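Please go over the structures that come below.
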Structure 1
Amino acid sequence: MYSHAPAGYVCPFCGLVNGDVADPNNRCELSDLIYQDDDVIVFSAADGFGPNAGHVMICPTKHYEALYDLPDRVLMRISLMAREIAFAMKRAWNPEGISTRQHNEPAGNQHVWHYHLHVFPRYDGDMLYRHLRQPMDIDHRARIAQDIKATLNPAATFLPEF
């Protein structure tokens with residue numbers, strides 16, 4: 001498919017996958033990392049929304065720009081990881097619900113040109129979708145990563161061999 005990344009784009013999520021967040025435009029931090037294997041990476045988001053700010057993102061470790069580009073196996077691993085992150089959030093924070101959100105292309109509100117799925121803890125009346133994006137403090141993101149890491153069961157996300 002067509003890439004929407006501008007010329008000279010340095011992917012922040014690929015930087016995190018490779019352990020190199022030195023690019024000045026990369027807002028990811030190594031302390032954001034929750035989990036990584038050959039297929040997926042899970043990390044605290046740099047931005048939050050509203051009073052319960054803080055959520056988790058899941059990406060493929062290989063660079064795929066959008067949903068259309070993902071191989072089936074990677075898409076299945078991301079879906080299984082989303083379910084496990086939801087369980088980990090329930091264990092860590094006991095939210096009243098969970099939402100996922102994913103964007104493709106500029107008109108679909110995609111801003112980083114590497115597929116990513118947002119997983120949000122939800123609370124009654126949080127009005128998540130009415131809040132603007134706000135930068136999250138690095139220490140707060142690290143606490144999110146530690147909370148989820150402590151309750152995560154990544155073995156639940158592996159596909160059986162067929």
Structure 2
Amino acid sequence: MNITLGEVLGNFILVAGSFLLLIVLIKKFAWGNITSMLDQRAQKIADDIDGAETARKKAEKLAQEREEALAGSRAEAASIIETAKETAEKNKAGILADAAAEAGRLKEKANQEIAQSKADALQSIKGDVADLTVSLAGKILSQELDKEAQSELIDRYIEQLGDA
């Protein structure tokens with residue numbers, strides 16, 4: 001295949017002319033749209049990056065606020081627990097003091113009741129002894145007894161007293 005210089009030069013001029021015509025047509029009709037579309041895409045990417053940065057900062061701020069709130073809640077919980085412990089200790093001391101006072105009152109009342117019962121029992125015994133003594137004296141005076149009979153009479157009355 002013999003290709004002449006004229007043919008090569010003609011093909012080159014034709015291809016170069018077509019290429020230049022294509023560039024001119026693209027520049028005139030499509031270049032504005034292409035650059036506009038690329039600019040919009042670049043702007044959208046920049047906006048997305050800015051939005052992501054803003055969202056990251058906001059997330060960090062919220063995380064910090066949550067940490068602060070959690071720390072505050074922990075401090076408040078510790079304070080509530082400490083207050084509850086102090087209140088419980090005060091109540092414990094009051095309850096123990098009340099219980100001790102009540103025990104003292106009950107003991108004093110029991111001692112008074114024991115003393116009263118003892119006094120009543122002694123009074124009753126004194127009355128019974130007095131009655132028995134009078135009765136025994138009356139029996140002894142009404143009977144003349146020798147020492148043995150007198151002892152027997154006293155023993156019998158003591159047995160009757162034990163049965164009563």
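Laboratory data are not the source of any read-out in this text; all were calculated from the coordinates shown. All figures in this text were calculated on a predicted structure; none of them were measured in a lab. Cβ atoms are built from the backbone, for glycine too; each structure is taken alone.
From which structure (1, 2) was distance in nm of label points 7 Å out along Cα→Cβ at positions 56 and 80 calculated, if the value obtained is 3.8?
Clearly, the read-out refers to 2.
Consider the structures 1, 2: one of them gives 10.6 for distance in nm of label points 7 Å out along Cα→Cβ at positions 32 and 104 as calculated from the coordinates. Say which.
2
Starting from the value -8500: which structure in 1, 2 was helix-only ellipticity at 222 nm (-39500 (n - 2.57) for each DSSP H run of 4 or more, over all residues; to 500) calculated from?
Answer by label: 1.
To test your reading of the models, identify which of 1, 2 gives 13.4 for Kirkwood radius over Cα pairs in Å, for residues 96-151 alone when calculated.
Source structure for this number: 1.
One of 1, 2 was used to calculate semi-axes √(5λ) of the Cα gyration tensor in Å, giving 138, 18, 10; which?
Derived from the structure labelled 2.
Ranked on mean count of other Cβ atoms within 10 Å over residues 88-95, which label among 1, 2 comes first with the largest value?
1
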